[in-house]
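Derivation of every value follows stated rules applied to the coordinates shown; laboratory data play no part. Values in this document were obtained by computation on a predicted structure and should not be read as measured data. Cβ atoms are built from the backbone, for glycine too; each structure is taken alone.
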Structure P
Amino acid sequence: MVESLFKPIQLGAIAAPNRILMAPLTRGRATAEAVPTPVMATYYRQRASAGLIISEATGISREGAGWPNAPGLWTDAQVEGWKPVTAAVHEAGGRIIAQLWHMGRVVHPVFLGGEAPVSSSATRAPGQAHTPEGRKDYAIARPLRLDEIPRLLDDYALAAENAKKAGFDGIQLHAANGYLIDQFLRNGTNLRDDDYGGSVENRTRLLREVTERLISVWGADRVSVRLSPNGDSQGVDDSDPATIFGEAARVLQALDIAFLELRQPGPNGTFGATDVPKQDALIRSIYKGPLVLNSDYTPQEAEADLASGRADAISFGRPFISNPDLVERIRVGAPLAPNVNVPQSWYFPGDAGYIDYPTLAEAEPTA
């Protein structure tokens, strides 16, 4: 029985008919100029039965975008490209919010005309970046200057305004997974000694200021935030996650955001694994709005965490790739289709591995 998953929920101003959210999934089907393409409208429409779709991470500026063919929201052409996507979701009865993304030090200089990426401090991400020229070692970032922060806040506000023009139902701040906001939050990458470094109050300052700007555009009831409070993410980590993410929860509680999503891998995570304890119980004790949990959930585990009150909704990521009708499959207890040709089909251009997965009804043989 999965009764809890199918109870409606109010996520700020958004009424979701079920608690199965579609997590953000980078798929690389936009143009080289970060303009959404028509096939993206098909993809999102196919998954509109989710209680709420959180869009793939979407760049707020050229400076912050460092994934080949990921979409953006900083130009008029990108806004126009998103309009058919949001319209398709709405026509299918769904709801969709835009996840706003600045990658910080994970942007390779290839995307920046050779310039260094920005971060909280002069650090380098481990491993290699995906670039149009193939895999390349990450570069050492330069610290974002104090006089640049107002411009960064303006970039977030512009992307938020463009999301509204594009027809989204709200926005989510990507403050997780080792990207810019996360680089400011955690002391493994934030080595600053100014007002944005050192104490937990200082390290959460950028999170607060960006969220406030987003709220100024959308209202708090249509702004959400994603955090990843346990374990290393792209080389970003903290020596005391309970303290920093407890403070982040206090900041977001005070701002009364629509909901908070936590990506929390465990020791057997399939896309990142960690033994660092999950922080949702602590965060739940501080942040009183709807709490959405994510990472490697089965439908049965999701139902258990909703029924116990641990979470208010669960966001599913990769299961939505090969199961456009994931909600229906969970409802009737049908097996989930596996992802095939992984990970190539996640990011390669074209329809294959993107919009060609059959629904349960289409997969059933006819008499």
Structure Q
Amino acid sequence: MTLKISNQNSEEEEEDYFEYFFDEPGSEPGTLSIDPDATPSSIVLIDYSPKHATRRANLTPLDCVSYLESESVSWIDVRGLGSEDILNQLGQVCKIHPLVLEDVVNVPQRPKVQDYEEQLLVILQMVLPLPDEDGFDYEQVGFVLGKHYLITFQEEPEEDCFEPVRVRIRENRGKVRQAGPDYLAYVLIDSIIDGFFPVLEDYGERIEALEDEVVDNPTRETVEKIYEIRRELLALRRMIWPQRSVINILIRGDNELISQDVQIYFRDCYDHVIQLLDIVETYRELASSMMDLYMSAMSNKMNEVINLLTLISTIFIPLTFIAGVYGMNFKYMPELEWQWGYGLIWGAMLAIAGSLIYFFHKKGWFDTFYFVGKRDK
């Protein structure tokens, strides 16, 4: 299952990530639950050695038999999990344990490592940034490591973070073609871990922009953006945290399929995971502090409005008193008979209002409202 976490998602889509797959009560172990909307499966094989690299697409499971025990390294990439027949045939050909096939097909699973003697199962979550909108895509990637081969299971064939690895194999860059399938598993897992950094970089830019918005002109939509970022960062943390345990097991495990030389490389992956967790925790703290900053900004804004209304009310209080006195319906009021009484009252009211405005201006009480108005514009 591939889930897009972005601003345009419905609530139902957003909640899907927080649920892991579980079997129906009473179902037989090893049962495959194929999503009706899953992409049909296709097999792409890359077979390589220090002297050659061959790529074959649209293979059948039987076509892979000759590559399983060859001295060269075979990367069998299964793209799409929608063809139950192909998956079952591949399980039989490659002697994949039914529980392994169940874990890689029934998504989403929690990232984990399981040892099946002649095979090693690794399940991770891969993220990809969205090119034209905020948020990210994620999908589950399953690894089945054998003595001479590595099988990967991807939910979606269109896009992944493995293309640089394919280029390195094709052009014989680095040491990937001089090493075994365990090193290939390392470089693919390292690509998945490193794929989180561009996504988090995008969140860093979003948080900076949101901080400016909170300070300059906070609105109701600002709160929604803050909650959205906090929720998405929580989703990222829930993907990264268990993958830390996976890498730790690969470093400290004693499985014969992973050599000690490759275990050293996995330490670098572990360092990257720790960096990711530090970044996520920092961003989560910033998002939480932005909510406090938003509440403080809204409180200050409200206080400014109340202060402005108070000043206006203070100016009109004496004017209202004068208007109230001379608005009383008494027959004998000497000032009502004066020829210049109306003008005199207006002059007195304007003088009082002007004096109060001048007094407030000298105190600097109007300056705040002037700059607030300029800032909002």
Structure R
Amino acid sequence: MEALKLVSAGILVSWILFSVGAGELNSSAPCDFPAIFNFGDSNSDTGCMAAAFIPEGPPCGETFFHEPAGRASDGRLIIDFIAKHLGLPYLSAYINSLGTTYRQGANFAAGGSTIRRQNETFFDGGCPFTLEIQIAQFDQFKARTGKFFTQGKKHSYTRHVPRPEEFAKAIYTFDIGQNDVARMSNQDFVQVIPDIVEQFAKEVQHLYQQGARTFWIHNTGPIGCLPITTHSVHNPEPGYADQNGCVKEQNDMAKEFNRQLKNIVVKLRAKLNDAALTYVDIFSAKYELISNAKEEGFVDPARICCGYHEDDNHVNCGNKGIVNGTEFFAGTCEDPSLHISWDGVHYTEAANHWIAKRVLSGSFSDPPIPITHSCQRH
């Protein structure tokens, strides 16, 4: 009887502790992010490359913006849905000088960018706005906006930029690494992954020294599933592709990069003990969508909505080209909302929305917390 009483008491104490803990979690207020600062490649570029070079024309942007909006999609990107979810406006590209506001953040992402410095990559061309350059642009942005406030509150520019104290309270988001993975051979890449993730860690620590405290870090997606990749090989050898038709070798490269990226994020958590770093498994979210495309209301994920990529014939979305001796115009599909792939490389707004809903809830995050609570260290 005495033992039974002790067991019952133990159960009661455990229940009380659980209830208190659950109450604390449920009652914890969401983060009040005044701004977003984003760093990345074309998956989150909202106008950098369009402002710096030749902008993409129609039909890009047709679904939501009803005109080209600097995005490699028919509509919004995951970063747009992040901003909307947090009650903030869509981010303006940092180098875009027209019709922009930076009051609640800025976007430094640029299509084609890499984590590695340009002179260290194993491919020609590419984007000059590497992660290091994007961070340098942020430094300049932060320093110059600070001067506006030291010159007096009446300075006209202060209406369009964050307050100095808001930089520490902002959320810093990352979606970069896909180009580092996609444009290297497996042999080269295995050797340089540690350097890539160390470079990433260096830039995060630099932002931390600048006052950043909340980091939301996407890993890279299943590049072996991109139609531009799967369409380039015919009659592959057995074992070349997985059950979804994705190229195993490229996905394995992405997985290894993601594994080492996660490890470096864990190390940064221990080192930056008053910062909150959330690692987001974009790879798994995107692969889940690709694996269940039909059940989720999409067509075959290998189908491209806008553009033509077969064998050595490539006609980019909205352009004309010669295919099998005949002029071909790569126009849009009838209903982009049914497609996962917009142009063979980037996702449609519908797919981005599907992915965003999953990752913003914390279902694919480490720690498993929603983005609205990501400022809270766990």
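Looking across P, Q, R, the calculation of distance in nm of label points 7 Å out along Cα→Cβ at positions 59 and 115 that yields 3.6 traces back to R. The value -12000 for helix-only ellipticity at 222 nm (-39500 (n - 2.57) for each DSSP H run of 4 or more, over all residues; to 500) was derived from one model only; which of P, Q, R is it? Value -12000 for helix-only ellipticity at 222 nm (-39500 (n - 2.57) for each DSSP H run of 4 or more, over all residues; to 500) corresponds to R out of P, Q, R.
Structures P, Q, R were shown, and distance in nm of label points 7 Å out along Cα→Cβ at positions 99 and 227 at 1.7 was computed from P. In this comparison of P, Q, R, the computed figure 29.6 for mean projected area of the Cα convex hull in nm² is attributed to Q.
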